[in-house]
Structures are given as C-alpha cells and as structure tokens.
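Next come the structures, one after another.
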Structure I
C-alpha cells in the first residue's frame, strides 16, 4: 500500500510499504480522511519533544486525526466491526496499570500514540491497523470531514468543559487556531459570551466569519472580567498573562503547548483562588464528541480549508497552503486521491 513516511527532519515521501494484517484484538481500516496538525508538523521538522526524549524515532509514519471504514479484523474481534465507519483514539494505554484501570489510559506511562509515539504507525496511508478497543463508530450524520475532526474536537470539548462556563459568563480563548476555534464553538454552544485573542488579522477575520463578534489583538484587548481563560497558543508567556486576565474564583485552562517552558506565579493562582486545568488528550471525550457532531451541536466543517491527496503531504507539513485553499486553519489528506 501507499503510505507517507518520515525518514528524518524535513524528509518525507510517499512509499510502498507492506499492507497491515490485523493482529489479535486489532482491526484494519481503509482510511478516508486524515487531518494534519501541529504535532505532525513538529515531527516533520524534527522539533517534536518525543524525538528527543526517546519516545519516537525516524523513520515514522504520522497521522492521528482520521476516519475510515473497517475492512478486516483479527482474532478475538467481533466480525460485526467489518464495514463500519469509524475513527480511533490516539492514546493507547497498556491496559493494566493503575492509570489505565482508572480510565486514564491517555496518561499511561507505557502508552503508544497512533502516528506519534512508540512506533505505532499513523493514518497517512491507505490502511491503518489499530486495536479494536480504540474505535468509535461514526453515525451517518458524521461525514468524512467531521469524522477526521473528532479527535481535535474531543480535545476542545474537554477544554470547554474545563472552563465550566455557561449563560451569563464571559470567556476568553487565546489562540484562534483549530483547537482554539473548536473550543470557542463549544463554549458558544454552551451559551457563554466568547472572546478570541489572536495575533494575525487573517485568523481573527476568519473567527468573525464563524460568528464570533469579540475578536482582539493583544494591543486592543479591553479590560473586561473573564470568568475563564483558555490558552490554546504555543506562546510561553501566555499562561502567565492568562492568569492575570482571569477573574478571581475563575478557571484557567491550558491546552496549548509552547516550545519552551512557561511559568506562572502560583502565589497569584492561590490569592485569586483560580482553578488551573491542563488538557492533554481527547480520549475521555471522544464518545461525547461523536454524539455532539452527529447532533449538530457545533459545525466545524468551515475550519477545513482544503482536502488534498497523499502526494501533497510533505508540502502541507512544510506549511505550504494548497492552491485554492480557503481561510480555515485545517488541511485534510484523502489517501485515496493519490
């Protein structure tokens, strides 16, 4: 089969590799759509922390935001999975440790991550093999675009829930990228007054096109009371700034990751009685996210700017915008297009 393989920093190509056979407990899925995210770009550039911590190494096959249709199952897997449209969890815990037994496989010390960590091949390929226990069935109302958005939307749903706001509350989301916008959509659906903080006029203009009236650059952010602040940026200074902005008794949600350590003054955290929550993974919210997208709670499809074939993956990972791409932040790959 054809698969996109990263051979080293900045080196990636479509190669012919052996098609996967389902091992015991596994399912093989024909991939319909894959989202490209910042983690994939960091793997491509060689800057991803896992590469320097020994959790990942070249060559590797990325792709963890995906959907497709089950074509085969291995021993011990119900044959009823065959033919189902599915998406899959990225985080695969060992299943036996204390964290896994408590439903926290996404922070299992021995976890693998599809297309990211531990040598588990990703979905930028015609076929992917994953544990059947990681699969979630997609209803007919969740098309391929939505299916490949379930994973990032699951992260965003967790962030929105962590903000714990609703009607009458005001929340600031810093970072109008994919995760920030998805979080903002869920917060808006919950009835909160949502404000977005960004640094580029284009990203803020796109946010306004989605119906967000309150968009600000750092120099124009008004002095308002924010009941929660969500940091969905990669800026090391933002957590401290977010703590300054959030109301006493409010909530600070940290879902963005900076390239270097960021700090906050825990004295301010304590004196303001602020609850700070870190969000790593979509895993605990995937089932609810599938249902939310199926029910039309939010419609994130405008975030997808273009759908291209596997041969354009390297260009996308370099940051090139496909010809004719729309203004959204997300690019999807359809491995069936070549």
Structure II
C-alpha cells in the first residue's frame, strides 16, 4: 500500500509516499480502507519536530483521524464494508495512523457512523466536530436559549461549534480579529460578532452587560482570564483550544481569578465513545450540517496539504481523499 512514513523531522515538501505492506490483522484491531482524512495542526507539529521525541513510536505513519470502510473486522464486532470513523487514542503517534491507503487500528478508537455525507465531508467531522461537540454538550451543557461566546470563531473547531450550537438553538456570539471575517461568521450561523484585541471586554459587556452564560475558549490561556471576567453568574467557561500559543497560566490564583459562582472546565478529545459519536452524528444529520472544507487534496498531494496547513489562514478543514 501507499503510505507516508516519518522517521525524523522534515519540511512539508520533503514528504513522500512509499510502498509498504498492508498491515496484518490481529485480535483487538480493525483493518480499514481509508477513504479520506482531515489534516490537523498536531500532525504538522509532529512532522516539524515532535517525531524526534522518544515517546513517538518510529517509524510512524502520521494521521490522528480518518473515515473509511471495514475490510477485516477481526474480533471487533464490526461488519465487513461497514462505514466507520476513527480518531485519537494514540493514533499517528503511539501506532500508525491514517496517511495511508489502509490503517490497522485498535477497535476502541473505531466508531460506526450512519451518514449520507460524502467521504470528503465525513472526513471533516471526526476530530474537529467531536472536539466542538464534547465541549458544548459534555462540558458546557449547552441548551436552548443559552448565550454562547465562541472565542476563536474562525478556527475549524470554532466554525463547527457555531454550527452545532445553532442546531441546539443557542444564541451564538463569535469572535475574530478580522473585520473581513465577521460576515463569514454570520454566514455560518453566528448571531453576533465581536472583534478580539484591546478593549474586547468593554465591547462585549456593552452589548451583553450580564455576560455570556457559556463560553467556549479556543484561544486559550492568553485570553482565559478575560473570558472569566465576562462570564455570567453561574456560567461556565470551557478551555478547549490553544490558538493563542500560550500553553499555561503563570501565577494563576483560582480563588481570586475565578469569579464566585463561575465555573471553569475543559475538554480533552482523546477518549470518545460510540454513544457520543452516534449522538453527535444524529445532531449533524438532524440539522443538515455540512462541514466547511477549505480545500481537498489527494494522498499524492500530501506535501501541498501540509504547506497549506502551515499557513493556518484557511477557513474550514483541509481534507485528503484516497
């Protein structure tokens, strides 16, 4: 089969397809014919430097998610030909991932999907939509008529969260640093858009003096303190993303900096369950949600896909079809 195999850091343009044997099925694993996959920033980081770390099981096929068909279910209980998605759980780091024509994956990270979406649209869902869904439903407990503030609205997770939140019938306020992108956020469902940057807190509270009762924090630690200050009484902030490039809070005092009656939580997408994936897909189908795709590539164009991902300016998911 054709696959991308990494042994050391490399530039995007140095990524090549190689021929390797189709993996042999064994108990606890499912052999999947990969139909399509989404490109993630974590895979760019893996290629750029993380692959050199000792905890990466090299040589490694990257890819933390995919969609496809079961070729050999082994002892998993899946059916041959069944549509599935797979994501996370060490995929593309601890064991070979999805940048290949076939993937042999632990059955615990493979999930049946019932969807009429084409393979390319389905490939834009697993990690992105599960992260958004888990943050909204499991961590924020989002419900009808909530006021949801999405900080980092033009990110792939932000756009997915806007679509899912509107399906739940919440009011969505999204943020962006670019006035040019405000109309795009409204096009995809945001009820209101507020610009990030100096004076954000004042701009937000001028419109929403009681604050937002649910906040999805995708920018991360660099704006988390500010988000806590615009949260309504008994509101919840979910720290999910790290778009701001700050990975921790220095000298953070939870007693003083989390307002009384405000709740801070987070979401980690590494352990999905079949019931969660099923409920997410039902919501997507019921609301007729179509994931936003930035560009489509083939596996032979993987270098071009990574070059685009490095720019981080695209709107929507980069998808690779096989």
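No value in this document is a laboratory result; all are computed from the given coordinates. Everything numeric here is computed off the predicted structure, so don't read it as measured data. Cβ atoms are built from the backbone, for glycine too; each structure is taken alone.
Kindly point out which one of I, II the value 26, 20, 13 was derived from, the read-out being semi-axes √(5λ) of the Cα gyration tensor in Å, for residues 10-105 alone. Label of the source structure: I.
With mean count of other Cβ atoms within 10 Å over residues 2-9 derived from the coordinates and found to be 19.6, which of I, II does the value describe? Of the structures listed, the value fits I.
Here Cα extents along the principal axes in Å was derived from just one of the structures I, II, and that gives 58, 48, 41; the source is I. Once distance in nm of label points 7 Å out along Cα→Cβ at positions 82 and 298 is evaluated on every structure in I, II, the highest one turns out to be I.
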